[in-house]
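Trainee: Structures incoming, each one as structure tokens.
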Structure 1
Amino acid sequence: MNPFTFSTTASIRFQEGAAANLGTECQDTLGERILFVTDQGLIKIGLAQGPLESLQQTGINVTLFDQVEADPSVDTLIAAVEKARQINATGIVGFGGGSSMDVAKLTALLVGSDENLDEAWGVENAKGPRLPLVLIPTTAGTGSEVTPIAIMTIGQGEKRGVSSAVILPDVAILDPLLTTSLPASITAATGIDAMVHAIEGYASRGANNNPISKILATQSLSLLGANIELAVTDGTNIKARGAMLLGSMLAGMAFANSPVAAVHALAYPIGGTFHVPHGLSNALVLPHVLRFNAPAAAQEYAELAPFIFPNIDTTQSSQEVCAEFIDRLAALSATVGLQQKLREVGITAGDLPTMASDAMKQTRLLVNNPRKVTEQDALAIYQAAW
């Protein structure tokens, strides 16, 4: 067996209603002055009210930073860092989807260490220390609460990431009640996003691909496959919501230690340039990237197929199971109501060459892909998805 390293969040708390007890749960971890990082949408619908009141009731001084946007910019991160420094923050809470959690991670790092962000980009370049950090996901998709990765948007749409175990949080709180108000479209997109994390983590050619990640990926896909349609059609089903949240977390653990590849590399220009939600960006290119990879990864994809689709005929050859697996994933994306073509999200045929060029900048991801992707390959994949 090849040597490997596996790291994840130190403490994970999964319970209905846990977020409303945040103050009691995390007072000792976070200290007296907290920056609460979230977005305005969650504030407006009142989802953050319980955690905020819990912190205040325990005597913690809470400052709200609710300026996080989708695909957050470095300017947003800098504003959060400045706010945390103004209040001399002793801890950071990230509450929301992947965007809020990623801003919280890097805020904790930059305030805790005075580290230079330009020197922290990339893999294991961030050294820390960081401020105490608690992450609370309100979607079931990113798995950011258990990943050592934070992604920011640079300039006109380039995605850039910090990947370092130092930004794993001290505590992740998973409360299924927070996800019951998610619209069907977000439930669907984030659910497919979590599946992508598991699939790419399982088949990753990264040097740290490991048996723990593989086991977590299969269990994640079992939960997600069995519950995504129910969670989309009946958002109040707390059992399905809990399964999706747990499945997303397991997928996050998997890809945090066995990194994702070309699906994400090709999704980033879609989100960064055209502001398409990340989960939908992944879904739009998923079947096309998997078909491209099939000559090199049919065995792995065939192994994963019955975890999402238990009734698939595994007596077929691995190539046949792989092909059916990919077709069924595309059909599932349509069934849960997601757009199927790049043209449906405002991308023109003329945009595709620039997107292919931009995707090539994601070298940290492309190196993990089962099959080498050239710029011409990326363009052909985009054309198939258009």
Structure 2
Amino acid sequence: MYYVEKTKGTDYLRQFDYMLFFSVILMSLYGVISLRIALGGEGVSSVWLKQVICLCIGIVAAIVISAIDYKDFRTLGIFLYLGSIALLVLVLLNGEKKYGSQSWLPVPVIGAFQPSELAKVAYAVLVPVFFERLKEGKDIGKNVIKLLVYAMLPIVLVLMQPDVGTAMVFVFSFIVMLFIYGIPYKYFLIAAGTMVAAAPVLWFFVLPMEKFDHIRSRITSFIFPDSDLLGTGLQVYRSKMAIGSGQIFGKGIFDWLRDQTGSMYYVPEQETDFIFTIIGEGMGFVGSVIFILIVFFFLFRCVHISMNARDLYGSYMAICITAMFAFHFIENIGMCIGLLPVTGIPLPFVSQGNSSLIASYLNVGILLSVSIRKKRSPFRSST
């Protein structure tokens, strides 16, 4: 049976994680301002307006989900998961192809919808169920098989698009949950050794295929950044130039807003995957560090929620979501400054992308739900 929070409203407000929520709002404000500049031009663009509308929808959705007991997601999770799998199959059959990946479905009003974003929410809700069962010693063999099937299926479907960046988000969160579960280190070493052994086969026989050729080009430009500055290396080269030009205090992001001017460096996809360049150039080193500190604080609160969850399910769910967010932040900022390969994943709460923004807030709602129902101190009065 599904139910909304049964405790008193005052108790709900007292338990609400305001620090987590407001850190997300601060990052979203960075996004609203940066996107307005990245889109440029005079007036308010429809893309920016849609982003603001989706931001409002996301905030409301997060608050609504936080009022639902996360334990109900054990039952709801399978339906959300099956729905997301159906959409991932549909996008392979009839999706729009952009940036080398067939990852989008056309949706009226909001535009393109990326099913893999919904799949992240479903993954975070369902996969922890099996980690909880295994930790409790319930039907080990049966639940191991279910865990592997439910964990690997969305990864395979996303790789078929092919969207390696999003697939890596799933893989990273799964590895983190395995680590927290307590899998012996030797299995991680065996997996790493297998990947190293398979690397030559992937490089010489799989990546040269037309479907994966853009991935090979990105890896090559990362290893040899100066090899193709007018081609695959252009984004990262101009991104580093733009961020570096911001120096200590930036060029004045509010002056850009007032004068309807933007970056002097044309960075492809600056409003989506490379929006951190706007923060670096407009707000400089100081503004970038402040943003990164907000990110660290947000992730710290996520870890705190996972450590203080009332049960194993809530803990593993928070761990999964935290790992997903951490990978997004590290990979996106890392690729913008040339420390990591370009993968095409957005900066959460900042990059333009309606489905990504709403999915991120859905995950925040789940974190808030776990936080509100955390373990209570034995010294706290129950009245």
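Trainee: Determine which structure produced the value 38 for percent of Cα pairs over 17 Å apart, for residues 117-180 alone, calculated from the coordinates; the candidates are 1, 2.
Mentor: Details: 1: 49; 2: 38.
It traces back to 2.
Trainee: Please state which of the structures 1, 2 yields -22500 when helix-only ellipticity at 222 nm (-39500 (n - 2.57) for each DSSP H run of 4 or more, over all residues; to 500) is computed from it. Could the numbers behind the result be given before it?
Mentor: Numbers: 1: -17000; 2: -22500.
Attributed to the structure labelled 2.
Trainee: Name the one structure among 1, 2 that distance in nm of label points 7 Å out along Cα→Cβ at positions 45 and 309 of 3.1 was derived from.
Mentor: Going through each structure in turn, the value belongs to 1.
Trainee: Using relative contact order in percent (Cα under 8 Å, 6 or more apart) as the calculated read-out, with 16 as its value, let me know the right label among 1, 2.
Mentor: Clearly, the read-out refers to 1.
Trainee: For structures 1, 2, which has the highest computed value of mean count of other Cβ atoms within 10 Å over residues 77-84?
Mentor: 1
Since every read-out is calculated from the coordinates, none of them should be taken as a lab result. What you are looking at is a predicted structure, and each value in this text was computed from that prediction instead of being measured. Cβ atoms are built from the backbone, for glycine too; each structure is taken alone.
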